[in-house]
1. Where does the value 1.19 come from, among I, II, III, when Cα Rg over 2.2 N^0.38 Å, for residues 99-154 alone is the thing being computed?
2. Compute mean projected area of the Cα convex hull in nm² for each of I, II, III and report the one that scores greatest.
3. Quick check: 15.8, 50 is what I get for Rg and Dmax of the Cα atoms in Å, for residues 139-226 alone, calculated from one of I, II, III. Which structure matches?
4. If you rank structures I, II, III by distance in nm of label points 7 Å out along Cα→Cβ at positions 59 and 163, which sits at the top with the largest value?
5. Identify which of structures I, II, III gives the largest calculated value of FRET efficiency 1/(1 + (r/R0)^6) of positions 35 and 187 (r between Cβ atoms, R0 = 30 Å, to 0.05).
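Every number here is computed from the coordinates shown, using simple stated rules; none is lab data. For clarity, every value in this text was computed on a predicted model and none was experimentally measured. Cβ atoms are built from the backbone, for glycine too; each structure is taken alone.
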Structure I
Amino acid sequence: MPSSIEPTSGGYDASLFDDLARVEDRHFWFRARNVLIYELARKLCFGLKPGYLVLEVGCGTGNVLNALRKACDGGLVVGIERFFDGLPHARRRYAGPLVQADAGSLPFGKPFELVGMFDVLEHIPEERETLLSLREMLAPGGRLILTVPAHQFLWSHFDEAAHHCRRYSTPQIRKVLAETGFEIEFASHFMACIFPLVWAFRKIGGLRRSSSPEEARKLTMREFRLVPVINALLTSVMTLEARWVARGHHLPFGTSLVVVARSNG
């Protein structure tokens, strides 16, 4: 990681919710990730007794909630978000239960069969405490689906603007999950198709990057620009990749990691 780039103290810039809500439903990255989440959740919830509970921690603008609802149509999907700014967007997208709450102090009395945390853990300084809290919310044998950004060498203005604390390697995410009482059932990289593009864009951008938060945010929002033809092409290719990974195949590289883990509690 370049010396000019240091991990932040975590958190989230809640002002990004408005920008994300404008592009998430159409952007290839979010659409492909939703396909992966849908396919994994559908398999994990198959055969569960109707009325089971599913939780998304850090639901943000609600982009993933409807994918979970469709995948888990026999259960109740609940979304929680620490920052109120995301909840009005989530309410416009999702008609189910939404709660303003912190991942480290979840206000529920019943266990969940499935908990999802999608590109949230990297924002949280207290990763172990958070994972322990999630494990306590899971029913015995319940599953966690987790996505996180991969590879510390990809650290860039994007991570700065997003207030990330870290990016993960496969051994690192396996280690922290094992130490907090989870058994890994599946782990793979994904977003492999865009790995060379992301590496090049962020490294070239880093040569002219300002250290100011404003410049970091400006460079980050450029990554979310929608170029129709390119966006359509990447959506098609990455949807195929997402379905391939969801069938249990492993990719050796990618810009993100996905993990399915079982609670040992």
Structure II
Amino acid sequence: MTESRTAILDIKNVKRDFCMGAETIHALRSVSFSIFAGEFVTIMGASGSGKTTLLNTLGLLDKPTSGEYILDGKPTYKLKKDALATLRNRKIGFVFQSFNLLPRTSALEQVELPLLYNSEISSKKRRNMAMSCLERVGLANRSDHLPSQLSGGQQQRVAIARALVNNPVMILADEATGALDERTGYEIMVLFQELNQQGKTIVFVTHNPEITEFSNRTIKLKDGRLFSDTATENIKSAAEALAKLPAQQD
């Protein structure tokens, strides 16, 4: 019997054109693929491949010129701006290279932010949900710290907790280890692999081929087209890679 899988997102013949004066730039050219619940997918591409445009499309930050994007069973093409914002807030957790934390806001308050738009959640429940997510990323003891009091890796953990707090159907990470040193980058990949093993669907956009070794599938773009879509034969453990690094010197 064939196992049925739930598609978290479906991209069907998506095109995205930009007009630059008299010239039309074809950023995405009839791209189609699906990502299923529980997958850890890397999206790769060189500068100019259409990777950023695809990221913005998946994150509902930009609309395709044509084609269809279905997120968690809901077509998005005809949705208005407010409806897109609500869907984005409820269904997608974002993690960025630059962390995107507010400088004068504690770790706990940062994680609470996505919940402020949901009037059905009380302030007490909001705080409890945020603390639970900080515990999940190993930062419960840093809940009252400001970003300036946290290391880069800790700041990224706060950002991941913030992405988790709405229990989204997908974590969308944009070069999420790009601003970190090698050891801290591996620590963050360990966390992403753990979240994936717990059932979270992760889409990790990167230009770093090493990241693909930790995901179970890699989609590559080239000149706005889907160049390849391949399963990873031997998925590496980020925890094992981290353990092999030389000991840190004091």
Structure III
Amino acid sequence: MKHIVGVKFKKEGKIYSFHAADLPLKKNDQVIVDTENGVAMGTVVTEVQLIPASKLPVNLKNITRKATEEDLKIREDNERLEQDARQHCLDRITERNLHMKLTEVECLFDKSKVIFYFTAENRVDFRDLVKDLVQKFKTRIELRQIGARQEARITKGLAICGREVCCASLLHNLDRVSVKMAKEQSMSLNPEKISGLCGRLMCCLAFEYDGYVDMKKNMPKCGKMIDCPEGRGKVIRQNVLQGEIAVELESGKEIIIHTSDL
């Protein structure tokens, strides 16, 4: 058994598992960890849990220590560097007339690399831009192109439901979303109705899909002939959330039946 905690590096990012060892950690603690990209600072987002060795993730890494005052100052310096790098990059993009949109700048904790996230409709030749950035900041530079959904997660915003977009609030992973999920939930297939701020299918379709599938397990499908107290009829509509179906009887009459009465 090992003590495992979940750590986030960005508020809207994924949760990664780390070995807490004997450190007395609790939620919202700032910690220093080793990652594939080197040393990083993250936030503990789950309580310490005892997990059997057989269920531990592959290549599990340890938490090095709790963040110190010096570590917090380093993070503040990095945030200032990110702001400066963002403005400088925007200026160079404009000057070189590059067709790309800068979304976010991330400086690794040890300043070994600065990553510039951007979107673009077509392929962009940014070799000269990289040279400009290396000359200015004297460190490794990476320009990483991201998709529309990743951009929406970073920039955030209000969805058509009036709440903050799911990708930036409650979803840790951006799962695949398909039109089949919209059909299963009896959603309109009008692209304007089922698309999010990013222009792609809404994340909530995938988030709620399993729930709809589970609720519809014991519900007759549309088009199926069933026998009910009023007579034989065909299912013409489903109201999954209410647990009801609309049935058109052979007489032409339409009735509403709760699935528990079938």
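1. Source structure: I.
2. On the way: I: 12.9; II: 16.2; III: 19.8.
When mean projected area of the Cα convex hull in nm² is calculated for I, II, III, structure III comes out on top.
3. I
4. Details: I: 2.0; II: 1.0; III: 3.4.
Largest calculated value belongs to III.
5. Values: I: 0.95; II: 0.75; III: 0.15.
Greatest value across I, II, III: structure I.
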